[in-house]
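Novice: Following are the structures in question.
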Structure I
């Protein structure tokens, strides 16, 4: 890992300095050209792009995956792994279902009412990273909230491996969730295909799921044509380390997130000896683990006290936050921007990545300031039903007329006044 120490110059300024230092490179401009190719070339473009980026030596003829292939993958899955996925699925589904809103009716003083309800979108396109590795957890994290939301049609896109086939574990996770509409296509082209459609893929209403900078830039590009969940990019972890922090535990948590690549890693501690211990342990453990990215940025921040560490977190808005302080639950209640908070020494981010029930599709890059974890809400939309009787119309008309005329729309006022 590349390591940098930061002096304390206030929460906002220090957070900005760390964010600037650890920021990833700008996404390639080629993303937009991929969108144009998909819109113009459809399935043929998807196959050409898949050959270019994912499976150069494979002979792929179609993008859709036969559901029987997913069913066979589930049947052949190692029993221990299947049991683990089923445990994770139960927890993820339970947390997702707990987020569903109740229908409400608001009675207003003039005698009318506004009924508030939520309905699912018609179709969701979900993206699970893949290719040279398998991410069945991302299948569960995206599919189960969409199902809890009541989405009628769910399409899953995931990259094929070099052999042109989707990894069997990814297919098994899809089959475990009952998903049959699966497409062997990845990267930016998958996002454009889900949003705009091709001969094989019917366009969806919402696109959701994690991915690299190409995927996130494609999601940014299609927003407006479809809804998106968030821009969930490279993994981030911040640790608020107390005086009795187990340095090796913290180091392993940092190394685990560095397995994802060049995401931001931050440790904030009051005592310098804690930063020293975590830095030493992280360097030592990372060297023994080849999957840990050597270019992952680790920022070490010496904060005046734990309240300043909380302020730093709220300014930085990390994807994950671990609190190793004794009063972790108290500090957790003061956090307002982290994507997911793990309170206490036993709360490793890895639990949330896989089986705790919280979602691992989380806001990154500071976007936790205005959005949160993927949940059923990403696949539902609100509808207001206004019921106005004659008495309420008479009571409201004068107010409507006055405001409408002030805005230069007198006919708006007339349409209300005629109902008096």
Structure II
């Protein structure tokens, strides 16, 4: 276990791709720190010819790998390059290039990490999605911190997560155990850069599930902070992205998904990934018990599905036996009112039922999701349940006053 008293520096890792927010992020990171002299930076700067980082070029502790954006190999490759700039700092903070920070963020994160270690976690890792900010506007200090909850499995294999705001009284000095990991906000021991190196052959999709598995099996305990630390800029509709600049990005993505499937395919398959495989401190099965997932069978526990925190933060002792299977089907949208979707309050409610008629899941379609489903003529409904759905029905509401309740139909495939 590293002796952090010997090095209290924070190595801030930033992978930046043609991002005008990089400079404001660096300025705010330094300005809001209690001890900016203890910050060092590793930046993989993927830029255009007209971009400049001259403002920070001569600042001590700023290590910049300068790459023309046409030479970039994607987000995970860039994060791998930032890790290579690590020089033994006691802590590391991994962020994107579009963030804002609370005052004293460095002191707060070090205190949270120390508290977790004092309570028995050898390698705490603090992570979550961050509340949103908009460039040029004040950050919202009343925003609630977020926890990551399960949001289904993708067609390619990796599970998805979504952020949910924490409710109730929040203690700024506390953490709660987490199942999942965010790549845009990750704070832990600096040795993480050496022990869990980023796989440069990963692309982007599947990055966070893979890193959650690898961090956990290397002995890192995942936590969400029950307080605000940073804000993150989402949306970015006009932002340049690697996959918009590279028409053959999908080849890297396919290779990435293959590597993810090897990672979760058992010891023999994971071992072929070498240093980018699973750790030896815990097994893949231990992560599945802890997270309430069965990755091979695409199942999830009721507690995980509810978004409740894990019961045991670092002992991998999830003891539930019930796992819900994933079901999905394309539900045809026929015989609906002709003017449905023209008003923002129009909606369609789809309901899946078990063989005894009990509701398994309801899904409300409004706005863009409704328009997309109407254009497609169907909606892919995905749910997790202890038994297979037997039937489904729909109910529509139109601002014009038309209300239609569809008859119950058999679940497709039965």
Structure III
């Protein structure tokens, strides 16, 4: 059930190398279908959306954009307890992301004023899946950072939204809800239709078709990344509790049959104990079939000779979630460069990050933590470079600018500088 690879054996390095490429999703297999969907929505708008929803979801789409009063009324159907739970999580997520605000900067140097202006995008689309499970938490984790960034128009796209999802949307600051799923939802957000204005950025995870659609519309709009199956990597030393480690592994395995539950430990005895615990806990897990299939397909354990090698393995795998069940988790984390979210110590379950710790749980998967980051306020802003030269500055730096222009054979560039120097010599006032 759990493949175990010990450092020094012939299959250790090959297994590690293969897992490090787990993010190479087979998007090509669905690209022709997704291209057709995008083309249909782009050229035929709402009509195509209704036809595609019938074709793929076997339901009739009566309205694409839900009337504001209607979806908010549905949101009010949740119990007081559920609303309080969603609000408590949203408050913590908001408090964390408030600290990510970037006010830009400005400074003056030798008559040159330089700065960076920061503005939110005008409209953001949040995609929330509607397949095997519904996650109101994902709506909070994607929409709250957008709201904190100052985005005025936040559009939630999700098929057949439940009251819980709509309550999360209302609390998070969503302004529009569209009853769409799959690649057609991404197309509608990217291109716009008769009933829906296009957005500037699309965020949120989805299935292979959604991931492919996001990749194909990138450039028309911005995206947060290409999300793959959820994953956890637990680094455990010989004193970690096997019961707790197994519970952490299964907390990701129950997400999806394609999820990855990975263990790195310095002790073969620990590895065997965790495998036994996983098998025992699976028996009573309500989503046993899903978790069992995930473990069968993707679970793996690497037994290393020391924590230094364990850290190297973790860094090579660049996991979405990293749980450090070791004596000094802070010191171990310092040795690991690439990770989406790190959970330190015996009392920190990955589930805390999923729901209410504060940081967004929209994280890079499949090793993408090597080059990308958790979703945050910075994903919903644009930055503008601001430059102003004074009379003295253009006179002083003009020769350098003209020299560069002439070096590159761009006489027009040099002339644009020279014209200002001539004007400056006439002592014409700055404007």
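Novice: Given a value of 39, 33, 21 for semi-axes √(5λ) of the Cα gyration tensor in Å, point me to the structure among I, II, III it was derived from.
Specialist: Only structure I yields this read-out.
Novice: I would also like to ask the following. Taking distance in nm of label points 7 Å out along Cα→Cβ at positions 58 and 154 as the criterion, which structure among I, II, III has the greatest value?
Specialist: Answer by largest value of distance in nm of label points 7 Å out along Cα→Cβ at positions 58 and 154: II.
Values in this text are rule-based calculations from the coordinates and carry no lab data. Note that this is a predicted model, so its numbers are computed, not measured. Cβ atoms are built from the backbone, for glycine too; each structure is taken alone.
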